[in-house]
1. Out of P, Q, which one gives 15.2 for mean count of other Cβ atoms within 10 Å over residues 63-70 as computed from the coordinates?
2. Computing mean count of other Cβ atoms within 10 Å over residues 7-14 for each of P, Q, which one ends up highest?
3. Starting from the value -31500: which structure in P, Q was helix-only ellipticity at 222 nm (-39500 (n - 2.57) for each DSSP H run of 4 or more, over all residues; to 500) calculated from?
Structure P
Amino acid sequence: MSDQNQMIQQLADPLARAKGWMQFLAILTILNGVLVALTIVGLIIAWLPIWVGVVLWQAAGAADEAQRTGDEQAMRRALEKVKLYFTIMGVLTLIVLLAMGVAMFTGMMAGIMGAAGM
């Protein structure tokens with residue numbers, strides 16, 4: 001085995017050891033998407049948690065493969081999938097925070113208007 005393969009195996013080890021947790025979270029996220037899809041409004045957004053779960057599952061598999069084989073491409077796939085997972089979750093978090101801010105502002109304005117009308 002080459003030095004490069006050994007280095008890749010060592011670099012992939014932390015991700016590969018987290019494989020079980022990554023797969024557990026992937027399954028929970030996919031199940032969440034399925035449950036969301038059972039609602040009429042949820043049909044519009046259910047693909048997001050399912051996609052995130054699949055991406056996380058793929059990252060776990062690629063990390064495990066990189067750790068077992070020392071394959072550089074598998075390591076790159078694992079890191080790309082982890083990057084995609086965090087990018088999606090970051091964007092979704094920003095959207096939720098923005099929506100919460102708008103809802104809070106709207107609620108405060110409605111309260112002020114209601115109090116002014118009494």
Structure Q
Amino acid sequence: MNSDVLFFFEKHREALPLYELLEQRILEEIDDVGIKVQKSQISFYKKYLFACVSFMRVRKKADCPPSYIVVTFGLSHKVDSPRIDAAVEPYPNRWTHHLLAAEPGEIDEELLCWLREAADFAAGK
């Protein structure tokens with residue numbers, strides 16, 4: 001594990017296994033992914049940013065589990081799913097989706113499908 005990733009999770013150690021699982025699945029299923037660790041997020045790139053992991057507040061604190069990651073991804077359309085905690089359209093036909101994941105089972109095929117679509121969308125910009 002990269003020391004920058006370990007530093008990013010320093011105050012959220014219990015969430016690190018969720019991130020490791022997500023990163024592993026992304027790297028297995030999407031070719032040529034770059035990863036950039038920043039102060040507030042870990043970003044995944046093809047040609048452009050297509051997803052990131054953060055601890056952004058997408059729910060009221062009382063509604064958040066003790067350990068979680070927020071997965072953010074961009075698509076050309078809004079995803080209507082109870083799993084999506086927030087979706088905004090910052091530009092026409094560019095939707096940013098935020099999903100809170102607290103269990104390994106939430107890093108599933110549905111999420112990976114959205115991330116593959118986000119990678120294809122970003123590569124086509």
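1. Value 15.2 for mean count of other Cβ atoms within 10 Å over residues 63-70 corresponds to Q out of P, Q.
2. P
3. Source structure: P.
FYI, it's all coordinate maths here, none of it is from the lab. In this text the structure is predicted, and so the values were computed from the model without any measurement. Cβ atoms are built from the backbone, for glycine too; each structure is taken alone.
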